[in-house]
Structure 1
Amino acid sequence: MFIIKDSSNTYLQIQDNNTIISNLNVYGTIHTNDFLFYQTNQWKLYHIDTFDKKDNKWIPSDVSTCGNSPDTFLGGPCKFGPIEAYIKITNIPKHTKLKIKMRIHFFDTWDGDSLFLQVDDKIIWTESHKSNDTTSTNLGIDVCGENAPDRLSVSVDSEFEHSADSTNILLGNTLKKTTNSCITSWGIDDFIIYYK
């Protein structure tokens, strides 16, 4: 069943093969407080960064592209090595859970070090990467940076209990501070926060 209603009127009801429409005219955007499916509250999109705009709120805010692709992402070769990236998300509507989704890129030569996602000082996701023992691109695709295979678009999908109206998000790593970011680097793309 799909219903659009307010406290006193039902405007649209779809159930099985029956559809009831009671005077529904939409000119513009529909806003909702909840999405329910079988009486279960669904995730709602709150924040998205595709890094296509120059005004992202991340610190640092360096963006890159690779090859001929117009797709931009945060970080990248010679930009994100042994550093942390940080953003504070504010004014989150009332909720009990958050979900963070994004894609992580490991560029060039990694020796078993990890990237991690920390929310309000708690690590909620981590991933290690070790490059092939050779820099031969026969064992992978080199898209960006040095002539070594890259590990691209590693999916992050993490949900956790949360109720505050703001959250501090940090992406960090276990790289040595002396690591050359032109040889070992990382980036993130399509950073999304949902709440329910």
Structure 2
Amino acid sequence: MIRIVGRSSSHYTRVTRMFALELGVEHRFEPILQLGSVDASTYAGNPALKMPSLVDDEGPLFGTENICRRLARGRRDVVLRGDVEVRVVANAEELTLHGMAADVDVILAKLAGQPASPKVVRGLENSLAWLDEHLAAVRAALPAGRAPSFVEVALYCLVEHLPFREVVDVAPYSRLATFCQEFGARASAVETAYRFDAKA
């Protein structure tokens, strides 16, 4: 059985778990309980000591996008990053991934007891404002009859993660809030709600 190794509190991990659930891929989730570990085996062999990883009979596969492509193998109704050659979709994909990385930067600064870089915070807020403004155009450009796209799942996971980790206020982005309320009703979202993993 496929194993997904990561954290329930990680937006990168949640994207992969939601994809697996949406596509009906049988899998087992294995939480990383020692996030400070410098042993690659903790991260399913990822030498960069990062998550998530997928492990199947071909071995480990590292990174959110790679994992989503593996999960979508053989499916024609799945829209992954770069599949839609429309500029607004490409920009939304880029800004969503930028937002996910900036989110982590802010969290790491807080954990170190340091203020987040003003440029990082402003870039994150600017990205959210752009995504809020262009959300309808992005979704309209995606194919009808699709399974949830990578950009939709990743955007949902990002926007929900920001208040969970108290990174930035998302209240000003009303269109994103409506989208998250709608998307959050999906069974895959409910099952993967953010929480901090703890040893049993």
Structure 3
Amino acid sequence: MSEFDKIEEMFQRIEGNMNQMNTKLDTLVSEMKLVKEENVKLKAQILEQEGKIINLEREVRKKNIVIKGVTDEENENENELRAKLQTIIQKISMNIDIKADTDQARRIGGYSKDKKRPIHVKLTKESTKLAILQNAKKLKESDIWIDQDYTKKTQEERRRLIPQLKEARKKGFKAQLKFNMLIVNDQIYKVEDLRKKEKWTKEIH
């Protein structure tokens, strides 16, 4: 074999190797594209499932309220607890029978002499819950307050919005928390808006 033939054969092998590499690269690119597409689909499915879970939690909690600030005893029984609830209902001038209009009433968490455990109340009707929340403002001068039964996610979002709520009110703005939203002078803010510090600071000032 001449020197020229050897060189030509070498280039042919190199060309063959490059073709194999290009084929493998094309295959790898195709596989990566498929993986990305699968990831996009998976993320969409996860978001859809999260949405369903959130809606389900809201559905489960839609008749519930949480009452805080009620005196607590270590060996408190259900009758004693319901009697306290009935007293609160009377204070807000509502004609509700705690025994008949509630499916469940229980303290949240373990007893501690230094704390008053919140009371979780499951009502029989959503309309009753809404009426109680509407009249809860009559407890304004007491240490007791009634709130929605928020999901843990919503509770955390509300906790993070409270400092901004206080700041807005301190500056004389009309401000309130509604679910996981802070409303300042009819402008709605959510937790993600607080990350845009310049936008938030400019608008609240």
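Given a computed value of -19500 for helix-only ellipticity at 222 nm (-39500 (n - 2.57) for each DSSP H run of 4 or more, over all residues; to 500), which structure among 1, 2, 3 does it belong to?
Among 1, 2, 3, the structure yielding -19500 for helix-only ellipticity at 222 nm (-39500 (n - 2.57) for each DSSP H run of 4 or more, over all residues; to 500) is 3.
Comparing structures 1, 2, 3 by relative contact order in percent (Cα under 8 Å, 6 or more apart), which one has the largest value?
If we compare relative contact order in percent (Cα under 8 Å, 6 or more apart) over 1, 2, 3, the biggest value is for 1.
With log10 I(q)/I(0) by the Debye sum over Cα atoms at q = 0.09, 0.10, 0.11, 0.17 Å⁻¹ derived from the coordinates and found to be -0.46, -0.54, -0.62, -1.08, which of 1, 2, 3 does the value describe?
Source structure: 1.
Bear in mind that the values in this text are calculations on the coordinates, not laboratory data. None of the values given here were measured: they were computed from a predicted structure.
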